[in-house]
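S.K.: Next up, some structures in structure tokens.
No value in this document is a laboratory result; all are computed from the given coordinates. Worth saying up front: this structure is predicted, and the values here are computed from it rather than measured. Cβ atoms are built from the backbone, for glycine too; each structure is taken alone.
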Structure I
Amino acid sequence: MCTDHDATPPVDRGPAAPVTGADLTLTSTAADAARLAAFAARPPAPTQVGVVVLPDLRGLARFYRQLAVQLAGHGHTAVAIDYYARTAGLGERGDDFPLMEHAARLSRATIQGDLGAAVAWLRDAAGGACPAVFTLGFCLGGRVSLLASTHHPDLAGTIGFYGALGSTGPYRDPGPAQLADQLTAPVLALMGGADQGIPPAEVAAFDAALTSAGVEHEVVVYPDAPHGFFDARQAEFADASADAWRRTLRFIQRHGPRAGVAR
């Protein structure tokens, strides 16, 4: 896991404008139409941009609720989703939750279906009324985000923080590097150069595959940063975190509806 209970997003100390946040229950677009828990943050003056926040393996932790609020402070309606309602129910989970038992039952199809529920909510007038929708993920969610346009081809862009790019580690299915020619949205990948789980060669192969496939992209490597560097408690990586956040906001602005992209 790249964050724990005490992790805090190293972004703005407070939102630029007052926002409203609320828990949601969405219906997955996966074949089982399962219900899933989510948290939405809305700005007072929306930019017509929606962001689906895809957590790490822990699911809908406080870190990702806070990040959704920060995005809303910049005018972007944001929805952070959970992964575990199918096996653990919609309620809050305690410290004794057997995470790895439930994580073993996740699948790409169901997670992408849950992502689809958030995209649909953001686009609906009763939700966000957002013509441009981005995905923003971390670790497991980073991989899901970078793969998202293979399932949801009308996304405005996909952003992944230290998501596994190939078939290394626990992943035995094709990753973003293997499926680069199927990606339909611009990509921003933010990686730690000292990430022991994602070899530099894998990052370089992903960058090369995107170039070969003609996918608009930016792959940024912070040389000394480890996996999970985007955490306010890791003060030594504050500069990397600040730069990654600036790049995230610029990427959204560049590919949003005001830049002529309305999907």
Structure II
Amino acid sequence: MYKYRPVRFYVTVFALTWAFWFAAAIVGHNAPESGAIMLLMLLGLFVPSITALCTVMSSKNAALKRDLRLKFTGLFRAKPLNVVIAIFAFGAVIAVSILLSTFFGQSFDQFSFVDDFSFAGGGAAALLTIILAAFLEELGWRGYAEDSIAFYCSWWKESIIFGAVWALWHLPLFFIPGTYHYNILQESPWYMLNFFVSILPLGFIVTWVYVKNGRSLFASIIFHFFVNLLQEKIAMTNTTKCVETFVLIIAAVIVVALNRDLFFETRHIGRLLPEENM
């Protein structure tokens, strides 16, 4: 039976990603116009997916390899209605957040789309980055990382652990000039803190989408893409994004309450690869 190795995986991912991204931060502060910044950022973005692929393909375990292949190509695992519900639910989170933000002096004009993206490059390059981020992150996180934790505990505990690790993984981005993360840190350290806190409830929601859709990579990529796109294109202020964090917490509580068996069952522990137990 294959045993997942989460510590080795996450140490590798953090070491390589942070090496590339902190190098990008150094270059960005010394040569802000250098093309090396984008290259280093892309290399860091590739790390989770490449690490997952290398881990699976070097495992010599046929069940693990087949599971990854089916998660990516087995579109039958994804339930379109569940994906659509998740996307609309996240849209509702944004709408409620904007409405509540008006009590804190924010404008109804936030119910509109911005012309471009918030980070350097803009236009088609920024859109491509969002698509790549969704694909590459999900291939890494859902391809191996999330399962490596859930193999040893409930999806409830896994969501807490993964949410915290996922949030921390973004840390170097706050020091790379031109990124969304760098921009909000320059505006206020509280916005940086809000980003980290917001990832925790979001972790429960992405786990729900992943498991509810039969651990489908396709469903997770679609949801991740729309989350990033809506966060970028809806004209929300950073103050409203702080409100959004509280709404996300409520949404996560509702998702867990309505899916208690999914989050708290332990039947899957040690059995994520059912072929091995036949």
Structure III
Amino acid sequence: MLELLQAAFLGIVEGLTEFLPVSSTGHLILMVDFIGFKGPPGKVFEIVIQVGAILSVLVIYFRRFLDVALRLGTDPGARRFVMAILLAFLPAAVIGLLLHGFIKAYLFTPLVVCLSMIVGGIAILVIEKVKPASTVTEIEQFTPKLALQIGFIQCLAMIPGVSRSGATILGALMMGVERRTAAEFSFFLAVPTLLGATVLDLYKNRATLSLDGMELIAAGFIAAFLVSMVVIRWLVGFVGRHGFGPFAWYRIVVGGILLVFVLIR
């Protein structure tokens, strides 16, 4: 029962943090370490709860994706939408394949996460102050150059604690994309990026994967899916009214507190 509650808790953490600029990977690394969660053999638990978050995007934006698919052959805007997502995904696909082993081996530590959270929070505050005026209000307006630039910035999130959504959103803001559009683009870009990372993790860990502990996997998956549904719907309106400053202070405060705990342990 304790493990089941821990699995559901970690699913909630994944759902709460995957689409916020606070780093889901960083939170999971820290929470698994602090609560002592062992989980099923291999990496299947962490992989599956991430799929739960991806599924929430597909459900919430199903009509948007369907509309783009139906207009793909006749509407240049629909083709630009797909082009933007694919080009922004490309840098992560290439760099992730090349550096996957190094990143997993040397950067997935609580200390790296804490430092990244603090530095990332400071970066958010700076970018909110210096970002240019918004000139791009729809994903259909993205140029190939803009999409690739955002894709390269997203690669910073391979460092645990940086935040994939945060890097994507803030990179887009610095290039003149307005907040709501930047947030939605980070949701859409999460689908190929997280699916690609999931497939790569499954392949790399194929020798140790196991379906033992299905009840733990199911608890984490359902929790991540349901909480992500709520977070996605809430986030777009929140950042439109308040910006990303509150998340910056959260990162700095939580990162600082956890850094103290990591150093004194």
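S.K.: In terms of relative contact order in percent (Cα under 8 Å, 6 or more apart), which of structures I, II, III is highest?
M.R.: Values: I: 18; II: 30; III: 39.
Biggest value here belongs to III.
S.K.: To which of I, II, III does the computed value 2.6 (distance in nm of label points 7 Å out along Cα→Cβ at positions 50 and 130) belong?
M.R.: Details: I: 0.7; II: 2.6; III: 3.1.
Computing distance in nm of label points 7 Å out along Cα→Cβ at positions 50 and 130 on every structure in I, II, III gives 2.6 only for II.
S.K.: If percent of Cα pairs over 16 Å apart, for residues 186-241 alone is computed to be 53, which of I, II, III is the source?
M.R.: Derived from the structure labelled II.
S.K.: Further question on the same structure: One of I, II, III was used to compute helix-only ellipticity at 222 nm (-39500 (n - 2.57) for each DSSP H run of 4 or more, over all residues; to 500), and the result was -26000. Which label is that?
M.R.: Corresponding structure: III.
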